[in-house]
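In what follows, structures are represented as structure tokens.
Please treat every number below as a calculation from the coordinates, not as lab data. Note that the structure is predicted; figures quoted are calculated from it, not measured. Cβ atoms are built from the backbone, for glycine too; each structure is taken alone.
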Structure I
Amino acid sequence: MLNRRTIRIKIMQSLFAYQQCKEADLQLAHDFIEQHFSPDLNSMEVQDKELLRTQRKAALHFFDKKIKNDKATTDDTPVAQAVDKALALYHQSIKKDQNFLAKNIVVEMEKLASLYHSVISLMVALADLAAADKKVDSKNFAQHLWIKSWRVSDELKKTILKENSGWENRMDKVRGWYRDVLKENETYQKFIAEKTPDEESQKTFIKYLSRKIILGTTVINDYFDEQDIRWAEDKEIVKSMVDKTIKSLAGDKTQLQKLSLNWDEDREFTETLFNAAINLASPYRELIAKNTRNWEVDRLALTDRVIIEMALAEMIHFPNIPVKVTINEYIELTKEYSTPKSRQFINGILDVISKSMKESGMLKKSGRGLLDNK
């Protein structure tokens, strides 16, 4: 199941991607200016290459100043017009990237449910192949309590059909995995050889099947890894959801897990935090610069900068989340995704900035958020 830490990780990854997109968009704008002031090889008129070179250099310089909100001006009309077009192209591109990534975070998280259902349905597909295998007596697996509950689950059938997360169109792969991975597995062979496996024995095997055979270090896990660029993080969530499903057996039914207890609330948190971090107002960026030994924000390591900006955005836009909770969450992200020295650095920066924001009235908390804000 999704938790806020997982959501923060997804947002951080998308913000990192956004910064990379900005760099690419900046290069596209530079390329536009370069092209604008390049000699027209198809023109019959004489090209003033020296003038074009001078204008190109001036336009690039002027553009870079405008990007930094410098109030510089120019009397060169062709330069001003080219820069205006380049700026429009740049801002249009980054807005498009922002909208795409904001939507994509939600899509990425919704995909977790599909991956979870895919793992469950894969276990059923493997059991169906075992049932059809006339060379081996596999009834312990084919008639497994958990498999039977999933096989007859109308909810699972409808969900798989809606998401297209079943294996009907990938049965060649499933047959290969059954033959080369499952049938060759010693634990599987011992399980199907048992005379009458009790519920505990069946539970132990189904957990082994999901954790070690499907989500372990096998070609099956490699397949999921190839299909999902975030599989390293996503797998742990899927594994947790499958575990909870296995534990939920009551009689002959299991309870399929929900991606979130309140998906609307989690989606709103995601969209608000992502956009707030991107659009962090200048006074807050100045606070970061002031408290990083007057470094410009853009000179910080990208991961550290993204984490700090996310933390400030969360402090500002979520008054019900205590400051200490926010700082602790982003320190955890730092430990996993940044350098060893970053943890202490970011902890100090966030602590100093949060105190400064409280004293100046820039930071206002309410409800539960007041717990450490007295």
Structure II
Amino acid sequence: MIKKIKLLIIDDSLLIRAMIKSIVADDPSIDVVGEASDPFEAREKIKQLNPDVVTLDVEMPKMDGLSFLEKIMSLRPMPVIMVSTLTQKGADVTLRALELGAIDYVAKPLNQDLTAIGQELLIKIKVASSARVSWQKRLDQTPKPIINSGSYSKKLIAVGSSTGGVEALYDIILQLPIDCPPMVIAQHISKGFSERFAERVNKCAEINVKEAADGEKLMAGTVYIAQGGKHISIKKTGHEYFCQIIEDREGDSFRPSVDRLFLSVAEVIGRDAVGVILTGMGKDGALGMLTMRKKGATTLGQDEKSSVVYGMPRAAMMAGGVEKQVSLGQMARHIILACTKTARLKKAGADDR
């Protein structure tokens, strides 16, 4: 008999709790073991029910969702999915929650009708139930940039990530030297969240971080975050490379698609690129990374131990696309080594984890 996923719903809205219960009611693999309307009630329910996954509202009475999340992750780390609103404030709070250790989020439609995101919620609950949960005080352990004394032989770094990717990208980007080749990232993220994510990372990083714009020239020392809800690819004009934003509504399950980015890099840049696949569910990026490797690019995959969800890296590895597996703590160093002719690096970054 398959063990059911024990779900605890934490939300001050009776309507939202009822909607979530209705969404999961017909799925035999999920069992709603309890509900809570505020963090204090939730704390007791967590002790009593020992849930496998928690859905947590961003805005809560008596104690805000972030403060409660930080307490959960420091005292009893567990898979948490944030239920957020599609507003600027909601995006900021959700991104902070992901930094604190939340596994993922679902964005409430403005009309608050959660049935529109029902399938997404079901998938994320199932993924979260088997995710690797960790908690760290980021502000106390901010990685420092790598000092590179060599010259760069690569022209572009292409990165794909999904569940757990926000925290992983922080760790990598904060270690990048200010003169490194341009980095283009396809992170599975909702519309409206990508710009806020880029702005938050840019405040912490020495390298320039921004949301990619259509037709924008790729410059060294800059990280380009793909727009949420849209695809990104690379095109070449003369000897220069540019971002291409595609508003395709059919075909791919994820927008931005990692495969679309990687396939364009394989075709346009080939051996002069580095491909990186990070934590995430599914197999997006596996085909693209294999194509990049066949074209002569260097390809790196995050290892299982340091991945929140070892889905995308595993799929790329099994397909033959990953040349080398690397822990998150060493990924930035290996990226720069792959881009550098003379491998003389100094770093005071994060440890392996």
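With distance in nm of label points 7 Å out along Cα→Cβ at positions 191 and 223 as the yardstick, tell me which of I, II scores highest. When distance in nm of label points 7 Å out along Cα→Cβ at positions 191 and 223 is computed for each of I, II, structure II gives the biggest number. Using FRET efficiency 1/(1 + (r/R0)^6) of positions 127 and 199 (r between Cβ atoms, R0 = 25 Å, to 0.05) as the calculated read-out, with 0.90 as its value, let me know the right label among I, II. Value 0.90 for FRET efficiency 1/(1 + (r/R0)^6) of positions 127 and 199 (r between Cβ atoms, R0 = 25 Å, to 0.05) corresponds to I out of I, II. Assuming 2.4 is distance in nm of label points 7 Å out along Cα→Cβ at positions 231 and 263 as calculated from a single structure, say which of I, II it is. Label of the originating structure: I.
Structures I, II were shown, and mean count of other Cβ atoms within 10 Å over residues 71-78 at 10.4 was computed from I. Given 50 as the derived value for percent of Cα pairs over 21 Å apart, for residues 47-206 alone, which of the supplied structures I, II does it correspond to? Structure of origin is II. Have a look at I, II and say which one yields 35, 21, 18 for semi-axes √(5λ) of the Cα gyration tensor in Å, as calculated. Structure II accounts for this read-out. Structures I, II were shown, and distance in nm of label points 7 Å out along Cα→Cβ at positions 15 and 327 at 4.8 was computed from II. I, II: which one has helix-only ellipticity at 222 nm (-39500 (n - 2.57) for each DSSP H run of 4 or more, over all residues; to 500), as calculated, at -10500? Value -10500 for helix-only ellipticity at 222 nm (-39500 (n - 2.57) for each DSSP H run of 4 or more, over all residues; to 500) corresponds to II out of I, II.
Here the criterion is Rg/Rh (Cα atoms, Kirkwood Rh), for residues 215-310 alone, and among I, II the highest value is seen for I.
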